[in-house]
Structure P
Amino acid sequence: MDQEIKQKSRTLAAKTVQLYKHLSAHKKETVLSEQLLRSGANVGANLAKSEMALGKNDQLAKVYLALQDCAEAKYWLEVLNDNDFLTEFEFTDNLKECDEMGKVLISLLKKLRAEMKP
C-alpha cells in the first residue's frame, strides 16, 4: 500500500484523537466524541488489516470497511457540530480531512477492482 495513504490515515487518526481529547477535557462531551474517535481511528486500522488480507476480495472488503468508517466519522462530526460542540474551524478542518481520506479510499477501491478483472 502506498505510503501516502498510510500517512493520510494516521493524520486522520491523530486529528481525531486530538479533537476527542479537547472535547472530553474542555466540553465534557464523551459519548459522541468516543464514536468519532472509534470511527476515525478505525480507518487506518482497517487499512493495516487490508495489507494482511487473505486475497483480493478480503483486501477489497477491508478497504471498503475503512471507507465506511470514514463516512461514519463525518457523520459524528456533523452531529457534534449540529449540537454546538465544535468551532467552525474544528468542524471544517476535520471534515476536510475525512473528505480527502474518502476520495483516496474510493480511488484505492477502484484500483483494487481493476486489478481483479481478468
Structure Q
Amino acid sequence: MAYSSSSAQELAKSMKTPYKVNNHDLEIEYYFKDVAHLLAVSADQEFKDLHLESEPYVRHDTATVTLTWIEVYLEDGKMVNVSAEGESLYPSFAELSDIKGTEESVANYYEK
C-alpha cells in the first residue's frame, strides 16, 4: 500500500514535471501470476470481504484499476528468466500483450 499525502501531492505539483503525476490518496497493489490466479482470488470470499471492509475509506465507484504484467529478472538476489546469452525467457511483447477476455464476471463482486 502506498499513501500519497496532500503534502506529497503538492511536492509533485511544485516539480512541474512534463508528465501527469497520479493524484490519489491511496494505492493498493496486488500481483497475480496470471489471469487464472486473478480470477481465483477475485472469487475468494475473504478477498471480497476485505474490499467490503474498505468501503468507508475507498470509493469503489471512482477507484482506478490497472491490469498489466510485470517481468521479473531479479529474485532473491539472483538473475532469473534470462538465458545464458542474456536474452529474456519471457514470451514476446506481442504474445504477452495478447490478453484474452474471460467469460467469468465480477459483476456481483461488491454485493453484500
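Determine which structure produced the value 23 for relative contact order in percent (Cα under 8 Å, 6 or more apart), calculated from the coordinates; the candidates are P, Q.
The correct label is Q.
For structures P, Q, calculate Cα Rg over 2.2 N^0.38 Å, for residues 39-78 alone and state which one comes out highest.
Q
With helix-only ellipticity at 222 nm (-39500 (n - 2.57) for each DSSP H run of 4 or more, over all residues; to 500) derived from the coordinates and found to be -7500, which of P, Q does the value describe?
The value was obtained from structure Q.
For structures P, Q, calculate distance in nm of label points 7 Å out along Cα→Cβ at positions 23 and 87 and state which one comes out highest.
Q
Where is volume of the Cα convex hull per residue in Å³ largest, in which of P, Q?
Q
Out of P, Q, which has the highest value for mean count of other Cβ atoms within 10 Å over residues 31-38?
For this comparison of mean count of other Cβ atoms within 10 Å over residues 31-38, the top structure is P.
Taking mean count of other Cβ atoms within 10 Å over residues 7-14 from the coordinates of each of P, Q, which one would give 18.0?
The correct label is P.
Comparing P, Q, where is distance in nm of label points 7 Å out along Cα→Cβ at positions 71 and 103 highest?
Q
Taken together, the values in this text are just the output of simple stated rules run on the coordinates, not laboratory data. It should be emphasised that the depicted structure is a prediction, and the values quoted were computed from it without experimental measurement. Cβ atoms are built from the backbone, for glycine too; each structure is taken alone.
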